[in-house]
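S.K.: What follows are several structures.
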Structure P
Amino acid sequence: MIIKETKLKGCYIIKPEVFKDKRGYFIESFNKYKFYKNTGLDINFVQDNESQSSKGVLRGLHYQTGKFAQAKLVRVIKGRVLDVVVDLRPDSKTFGKHISTILSETNKTQIFIPKGFAHGFFTLEDMTIFSYKCDNYYNKKAEAGVIYSDKKLNVDWGFTDVNELIISEKDLLLPTFENAKL
């Protein structure tokens, strides 16, 4: 397992070792000891979530606030996404900065997203299955987000025609970065 910190402090790209043979493959998708040894972070995941999306779906940018903030470990089980992570920590040197990474069933890459970050993804293939572990339980009253098209964040989502984008009404109503509750 290769664990490498991104330009956003506390956010890690994780590449598990893939063991392939004629039966298929095996990966260790998470090992608490190895994660701690490489990051110094003692994470206790308490909830696993999974979504399935068609090609062209954009979900995000989401996060939870206050005592319900969540750290997440995200990956794609089937298909491919452009995954985006935004640093929302006002005291961070990378406040308002983002990274984007392709996660796919082929590359098996994962991202660890610490508390204080917004997260979203854009599906690049039909029937994409996205999975994530959370270190805190979901709380509807603590959910928050930033509109995907925020000009200050300037995220290149990779789509050419906004009319082909599939996005929930709720996500279309998210505030700008400037007006988001942090």
Structure Q
Amino acid sequence: MQDQPHFFVVTGGPGSGKSTLIEALAVGGMRAMPEAGRAIIQDQVEIGGAALPWDDRLAFAELMLGWELRSHREARGHPGVVLFDRGIPDVLGYLNLCALPVPPHVRKAACTFRYNRQVFIAPPWPEIFDQDAERKQTFEEAQATYEAMVSAYGELGYELTHLPKSSVEDRVRFIVDRIS
């Protein structure tokens, strides 16, 4: 499958303002696909499941892959710009970050289900980083996640556009200016 020019991914480490930015863009009228990780963690905790990043990382990655594939498929039915809070290559980056083998089907999914070549990446930002019930990573782990995403997306031929460390409103304008 070729690149989807109207699919834009926002990625980066946890706690770098991605979801807040995407929520602000959605309020402004852009279609947005939610992040997989947080919802999967909430669901697994609620049902007593083990597919959690602190329990069974491979099972967690498989659930993230399924979520991202479904989001990609659902977005194909929408005209205009669609924003993704992370994408399929994030699963590849996560597996690499965890030093887990990348199954061939994960690599194939990342190569097959493409997004716009321009991917927005949020750099680590200690001033806004915070932990919560689902985000248990340390800031150092958030930095390592950022680096894993840089590597994963770069390996797949995406062009990374770094988001400025600025207000949500400035970040919204930054993205709108680049995708309009």
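Readers should treat all values here as calculations from the given coordinates under stated rules, not as data from a laboratory. Predicted, not measured: the structure shown is a model, and the values here were computed from it. Cβ atoms are built from the backbone, for glycine too; each structure is taken alone.
S.K.: Among the shown structures P, Q, from which was the value 4.4 of distance in nm of label points 7 Å out along Cα→Cβ at positions 35 and 163 calculated?
M.R.: P
S.K.: Taking relative contact order in percent (Cα under 8 Å, 6 or more apart) as the criterion, which structure among P, Q has the greatest value?
M.R.: Comparing P, Q by relative contact order in percent (Cα under 8 Å, 6 or more apart), the maximum is at Q.
S.K.: Which structure, out of P, Q, was helix-only ellipticity at 222 nm (-39500 (n - 2.57) for each DSSP H run of 4 or more, over all residues; to 500) calculated from, if the result is -1500?
M.R.: Answer for the origin of the read-out: P.
S.K.: I have -0.73, -0.80 for log10 I(q)/I(0) by the Debye sum over Cα atoms at q = 0.19, 0.22 Å⁻¹, for residues 107-146 alone, calculated from one of the structures P, Q. Which structure is it?
M.R.: Q
S.K.: Which of P, Q yields 16.9 for mean count of other Cβ atoms within 10 Å over residues 11-18, as computed?
M.R.: Checking each candidate, the match is P.
S.K.: Given structures P, Q, which gives the highest value for volume of the Cα convex hull per residue in Å³?
M.R.: With respect to volume of the Cα convex hull per residue in Å³, the highest-scoring structure among P, Q is P.
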